[in-house]
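Presented below are the structures under discussion, each in the form of structure tokens.
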Structure P
Amino acid sequence: MHYVYILWSSKSKNFYYGYTEDLRKRQKLAKDFERYLKSGSGKAFAYKRLLNTEALKKDD
């Protein structure tokens with residue numbers, strides 16, 4: 001059985017779609033990724049690959 005989920009980002013005003021066979025494993029992966037994003041190298045990754053810095057400038 002597969003589970004499909006849709007998440008809404010109120011900050012970017014976008015949907016994120018995904019699916020998994022194992023919700024427990026998926027939640028652990030999400031927690032691990034969150035921990036990584038809070039690290040120094042994770043923040044660098046996020047700013048380079050995930051965040052639209054032009055949009056952030058407009059918010060200031």
Structure Q
Amino acid sequence: MEQALYNPEQKVQEVNGITCYQSRVEINGKAYLLRVMVNETMDPAVVVTVYRTSKVSKYWRKP
């Protein structure tokens with residue numbers, strides 16, 4: 001989680017000041033996307049939730 005939070009591959013704006021920091025990871029040979037939802041409107045910023053998903057193509061944004 002710390003790697004995705006401090007060095008995310010992507011930052012995606014979500015709703016109500018929430019930014020999703022996301023990075024692709026491999027766990028037990030399977031590709032996942034680790035998504036860290038951060039409320040950046042608070043000082044300091046607050047992690048709201050963290051989860052992994054196998055639906056990488058659903059959430060990954062093309063440059």
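Figure out for me which of the structures P, Q the number -13500 belongs to, where helix-only ellipticity at 222 nm (-39500 (n - 2.57) for each DSSP H run of 4 or more, over all residues; to 500) was derived from the coordinates.
Attributed to the structure labelled P.
Which structure, out of P, Q, was Cα extents along the principal axes in Å derived from, given a value of 43, 25, 14?
The read-out comes from structure P.
Can you rank P, Q by relative contact order in percent (Cα under 8 Å, 6 or more apart) and just name the one with the largest value?
Max of relative contact order in percent (Cα under 8 Å, 6 or more apart): Q.
FYI, it's all coordinate maths here, none of it is from the lab. Because the structure is a prediction, the values reported are computed rather than measured.
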